[in-house]
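Take a look at these structures.
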Structure P
Amino acid sequence: MEKFYLTTPIYYPNARPHVGSAYTTIVCDVVARYKRMCGYDVAFLTGTDEHGEKLERAAAEAGESPGEFVAEKRELFKSLWQTLGISEYRFVHTSQNPAHRSAVQWMIGRADKAGYIDKRKYEGRYCVFDEMYVSDGSDPVNCPNCGRPAELISEENYFFRLSAFEDRLLKHYEDHPEFVLPDFRMNEVKSFVRSGLRDISISRRRLKWGIPWPGDDEQVVYVWYDALTSYLSGIGFEGEKRSKDFEKFWPADLHMIGKDILRFHAVYWPAFLWAAGLELPKTIFAHGWIYYDQDKMSKSKGNVVYPEPIIKAFEESGAPGNDALRYYLLRDTPFGLDGSFSYEGLIQRYNSDLANGLGNLASRTLAMLQQFCDGAIPLPDNATRDEAASDASSVVVGGPQAFDSLDFSLVLTGLWMLMSRADKLIVNKKPWELAKSALPAGQESLKGTLYRTTETLRIACILLYPLLPSAAERLWKQLGEHGRVEDEVIDSRLHFRQIEPGTVVGKPEPIFPRLDRRAMLHRLRELADQDRAQEEKAAKGVSAKAGSPIPGPEPQIPNREPLASSPEPPKITIDDFAKVDLRAGTVLSAEPIPGATKLLKLQVDIGAEVRQICAGIAEYYQPEQLVGMKVVIVANLQPRKLRGVDSNGMVVAASLGEDGKPVLATFLEDVPNGARLK
């Protein structure tokens, strides 16, 4: 069996993990589940990096020993991974771990023996927060990563000759363009290395909380040398002693990291491995950050988002909270770029895609199977089976390719296009009318329609499982399938293994119940407030234990003000309203307009024709979010040109908040394209 080894970052447990940490781990869970379904033997590693000056200081402020402090924080990560339903992972921690200590000291010894380590006196500026040297000078300077003032330190340390690897690194980047992804991150790394590499200090004398330097008890190993070695020790590497798992799984196939720690992984880590005579990982993927409403999350701003209240709020409403959060994070952010989290966006995406899309298609199909086919999958003719296979072929072939390139948004776009076609088939064929037909052709058409929509749902289950595991399993059982979704094999032949006619389906139960936006928004914010209050109370208790007050203002949840009321518009007659031709339509495609930051060019199917419409929503909607969405347009608006592009109509949206954020109008029930709003 072919192997696949992937890792999250080794998280720094100085604080409770938030939605950003959850994002990275969810992505790795998606990849791990997908690779298992492709037949790989998967090793999925996560863990905590528990040494360093920052943690030593945080423990002192909390009135605890460093060991007690990190052990408590470590459990926060494990608890969150359990809440998120993260599958079959291995967990490594760097403190109080003899096997890891042996691995780190062996790495140091090999690099020293190879001539890459020497002892020198260092004086310069050091950022404790990012655990990195930022300047060799004595003049005050701020850290380029976090902006905090760097501290002046002077001590004798052991140095690693990073400069000796400059040419070798650049050659490796050229020979292995997949080593750093996305491509623009590789360009950043190359630029950094070409600017000249300096030797780096890899020990600390004034610090005691760390792994002792081999042969020199006055020094401890630099936290990044320590942390990166976790990728080895986490699968059974202890230096000369190596497990069968290590021999099988190393080198890593994928290190998944945030963009802020790219330099350590793409420059330092390969040099450390080469110095020890070990193979390099195959790919380092640096994704973007998750912001809150376009703003960086910060405790001082009170805008840090934690997953637990979100999951609780959805589950209280009978919705799968894990899947709702996973879907929003994976769908709204093209992987590799920065994303922005908002409660409004989360609810909108859930209702429009999961409740109105997948959930509605599943409920309608299963209900019609119960009503018209005695609850069993009908036997269609061969032509219909071929049509069902053809419907799915592009998604089935394209889905694995998108998974392999970590383009999760593309996977979901393809699936939603497939389900949109199934919705359109139901609208066009009208099974409820075919069921009344006494003609054999009508009955055959009924069977064929329901067979094709059911097959669409079965294929959606399989490809959705890595992304939405809970919902996929529930739908799988409702479709009457036995066994587990994860036991299905994802490959290019998937569409030839069709659903078996005669299979008895289960009772249709809502997988994604539609949520009231205002009530859900209120509950999400209420639970977030309660969660923060509890955290503040706990922090004050820790502060009292340590004998120091907690500085800073009480955190506030942004955007808690009610919607501003607008001046009452003038009254109109019914004749005035009748002049506006409002039509339902489905967005077939969406793309940016060159030179326009706010406009998207849409192609909207309104039944009798496809309209090209320019919409000023580019700041709030990604093009791929819109494909397949049912919208409302003003069909009799005078055509005009916007940025040189013809626009024949207008998309209807609500205006939310002070910045006028548009929220597109859509439908709870299925409405045919071209239907007029009255």
Structure Q
Amino acid sequence: MDTPLGLMLQIVITVLAGIGAQVLADLFKVPSIVFLLLAGIALGVDGLDVLHPQELGVGLEVIVALSVALILFEGGLNLELRSLSQVSGSLRNLVTLGTLITLLGGGMAAHWLGEFPWAIAFLYAALVVVTGPTVVSPLLKQVKVDRQVATLLEGEGVLIDPVGAILAVVVLNIILSGDADPLTIASGLLVRLGIGAIIGAVGGWLLALFLKQARFLSEELHNLVVLAGVWGLFGLAQSIRSEAGLMTAVIAGLVVRASAIPDQRLLLRFKSQLTILAVSVLFVLLAADLPIASLFALGRGALFTVAVLMFVVRPLNVGICTFNSNLTWQQKLFVCWVAPRGIVSASVASLFAILLTQQGISGGEAIKALVFLTILSTVFLQGLTAKWVAQLLGITSRQATGAVIVGCNPLSQLLAKLFQERGEAVVLIDTDLAACQLAQQENLTAIASSALDTRTLEQAGLDSAGTFLAMTNNGEVNLVLAQRAAEEFRPPRVMAVFPSDGPASGTTALEAKPNNPKLQLAFVPQMPLKTWNRYLGEGEVKLGATLLREPDLTRQQNHLKALITAEKLMPLLLEQDGRLLVVSELEEAQAGDRLIFLYHDPTPKLIKKLAGMSTAPPLTLETIPEVEELPPLPAVETLEAAEAPTSSNP
């Protein structure tokens, strides 16, 4: 099978199985590593026996090394120094003190429970120090925990990977040389980390500088230059000191992200796709080379070892490292629970098994089997239950409340008051100082600044807000603001208004929106924002609420759509499960939800004129039991409104 055709078939089968597993993971909404491991085992030596990774020879080591470098670079590229600063103390402790706790605790458990020799036991502990972004990041995308917890877990996964891998190399060298001097251990670790960090920082800065200056580069070459640069820096560090390239990849990613290079969004998407391919290939290949019999040969002691690592060592680690943090006990408990091991543990363990066997040292295959048992246990148990645990602890980002609203017009102030009356924090942002001052007179928090300034969004508290809503009079500006908020702060709900009567028609924004699934259209497409702001200013509206019910939900929605089309009604908020949600698509409404809306009614304006009032009477929320109690529209009026724009909306 070691012919060129045979090797080609091995790679083709691996890629097909890996991408197929990713598709299944997307379909069933579970961590992809679950299906990747199952696919590898099913196609490997104890399954269909069609994949034989050992036939790749040294090529397997090269594939593993370059793929891990790419994965770690992408992990660093996705980290933001600003976000990490919020959990810097806990993150620093987890990467330093936490590494030591896991090394000691895992080593003692493997020796006393797994009956491994001390040297092999600590080699195992060094291999499972890491958690890994390849498992943690996809898991957090599905679970959607609050931002502080997600940042801590992602930061730990990225930064501890090179530390753990280098530590494992140092322990392996000690086993091979027999020198267990503590000074040798510390110096070996620090030298590799230092070399990797320096090359990564300088190389990442030079790479970012080149990308900023090289305007002649086409879009196709832009991302490939980064790929070549990352592998070049990785190879340079590896040639100076083995495994130093791991830290180089992480630091280079952090520096390139912080440098704000052109087309960074495209680079992130490209690297994410490459990482998915690399993870798919690696997990399938490594799992295919794992004999199932080696797992059963470990005995009950191995199961006890993994259990102690998960239920004793990890909670002790997190408890000590986050003792003085501002994390709640629910957040700490979730961090304790989520520590799945990933591709770095699997790949390094597989390579170490080969090296130990070549040196005539027993225990290499047993270590590999125990590491894979740890991966399987943590991924299946923690990965499949993380969503349920997060919901039980009440720390999912979907449960986040409050809003940051860009645009200080009458409609946004009304929304802010409704949020505020519910006890949710809300902040308005606008460059118009006079509009902000008027909002402040209404006891609303308003910041007179540009929402393009990251510091302004931080001041507004977007890190912890549940909703970001851009509702200026310019749809293209709203789109840009929403995209930046989604990428830099990742709030649970990111929404933008596309006015039909503003300076920009919003057509460009509407065409671009479907390419970004993170963004939602607020209220209705092509919203007549100026029209409803005028209605509010002149007191021609009523604020109402109605309960959506089965079996009349479809009929209610159709009637509401007719009123919306005729610009008689504007849906604002849905009260759903005790939370206020800005209306996005009316179809998202469910039976039992309470819809809060504005209804165009010139009667208050007439009353104001008759009473000689100079200002519109304050709005009070009227509960309307049935939507059908709203004044119905004649069929002709609805049809005309649907086919032609109204006079107020040129």
Structure R
Amino acid sequence: MHEPYYLTTAIAYTSRKPHIGNTYEIVMTDALARFRRMQGYDVYFLTGTDEHGQKIEEIAKESGITPQEHVDKIAGEIRAICDLLNTSYCQFIRTTDPDHVRRVQGIFQKLYDQGDIYKGEYVGKYCTPCESFWTESQLVDGKCPDCGREVRDAKEEAYFLKLSKYQDWIEQYIEEHPDFIYPEARKKEMLNNFIKKGLQDLCVSRTTVKWGIPVPFDPNHVIYIWIDALSNYITALGYEPDGNHGELYKKYWPADVHVIGKDIVRFHSIYWVIMLHALGEPIPKKVFGHPWMLFGNDKMSKSRGNVIYADELVEKFGVDAVRYYLLSEMPFAADGSITYENMIERFNSDLANTLGNLVNRTVAMVNKYFGGIVPAQDMIESAPAEDCDADLKKVAEQTADAVAASLDSFRIADALEAVMTLASRCNKYIDETAPWVLAKDEAQKARLAKVLYNLLSGIRIIGGMLKPFMPATAEKILSHVPETAELAAEECEFKHYQVFGGVQYGANVGEAKPMFERIDAEKFIAEMIAAHTPAEPEAPAAAPFEPEIEFDTFTKSDIRVAEVRTCEKVKKSNKLLCFTLFDGIGERQVLSGIAQYYKPEELVGKKVLVVVNLKSRKICGLESCGMICSAEAPDGAIQLILPDQSIPAGSRLC
């Protein structure tokens, strides 16, 4: 019976369609899963979607649809991308699945019943994008320490998980299991930045959010994301709080590895582990926090306009080329980078030149010199061996073990580099042996046969070792190098590719076809720029002028320069900002509907123009004593009219 191996990705949040940076994780985990299967493991590979929370509730409301309709759409897009990239997951869990909902409620109930969850009140700061609560001391420059965005004051009744109760236990566990959090830098970060500073109890319910799993005994609360989302790793396997677990759970838990982004290591190595310990369940064997895939040097963001999507790349480069770039370009500990220019360079140099050209040239020479048939064994063995033969064999026989060692330590790019090193050595071997020269001399026929057989042997190992990373390409390569019956009978597929040789004598190698056509970089970039450059819109017509007024009417308006002392958003409105202005005489409060165009902190200290003799009025329960002067562009955008900032406050427009 094969040994079980369970690995998971973090489940993707269903707020928006994922970009290529989000996609790295599923491709990386797929490569690990495929390789473990080659080694003979009984692999269970889980991925899925996280579908509850305030952000989703707000996005759905803005779109005029229900939260369920929204998550159904985005979950479908996420799963389609997983399928597009040829990932071999065994299960795609959604946190709206009825079984997950029921089991999460059972987990919450069990933790509450045994005293690990209690009811209290949360007072602090809340970041909506991260769905995280923070204390004032945890903020960085007054903003969310995770994403750097604004936080808001939060106060509400809530249930809490007793993290502090397990402070000593979690610290001891991590120190006694040095390989649990990987890489080492992530472990040190968890211990020094979070655990040793003292764990605070974790808020695990919300009353201000409705889109979530209700607390079973208190339906005014919904179960917060940490218990809901993190529990997917066991609910997917049939975990039951009463201990009557499903067969998958009995077989595969604990997980061999959770593959996650470096930004959520804390939740998986502290919150999740304490939850499991409190439930009396085994702890996962490893949490691997991988780096990010950046656009150039920047984190991908729609607001920055630097988002690339997987389906766009696949359309331009093909599935396996996208997989290759993602897996080869991400360093072990540092962030990776993607640009169209870099991807074209890697495509042309690695795939078209080094790999594709090697396979195409070798198969073409077998067709040209031996009618497409692998030469006979006696002819090959009758030829003398040379030093370059032994060196090629040595590199080839080391490749499979080098790949295995790299994947055991999650150094994915190093594993691919080992395969490409063999491809480069095969190309060098062609230059060293010059088969086209040997073909001109009939006395060298046996030597030519040995050279081509050695090349086919190296290509067979390349094809086999590319299976986890580029499965479709590997299949094409291996179609040209049929294995011997002895190797084909070997149960452990990985062992096939530890052997140099193994190509069936007398087999047909098929027709040589280019595997990767070189890309014209200049033409490609020009086409991409044209495709992503919107047509210049026609300038909208300016609004018609108002009716004429008398000069005396105009002079009745008292417009002064004023300095912004404070500025903040009005809680009851998405449009209004509340200003405290110094008008040269005193301070006054003025409201202005420009919140969607300016951040409050950008305006503090600025000089603005304000109509100071406008009759005051109440807006959203707040008094507004004046009107700040703005300009409305033809397209409806609002921009403040800012005078020369050297003009003193109180100066009158004349």
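For this structure, a couple of remarks:
- Structures compared: P, Q, R; top value of distance in nm of label points 7 Å out along Cα→Cβ at positions 204 and 428, i.e. the largest, recorded for P.
- Entry that produces 32.0, 112 once Rg and Dmax of the Cα atoms in Å is calculated, selected from P, Q, R: R
Every number in this text was worked out from the coordinates using simple rules, so none of it is lab data. Here the structure is a predicted model, which means the values were calculated and not measured. Cβ atoms are built from the backbone, for glycine too; each structure is taken alone.
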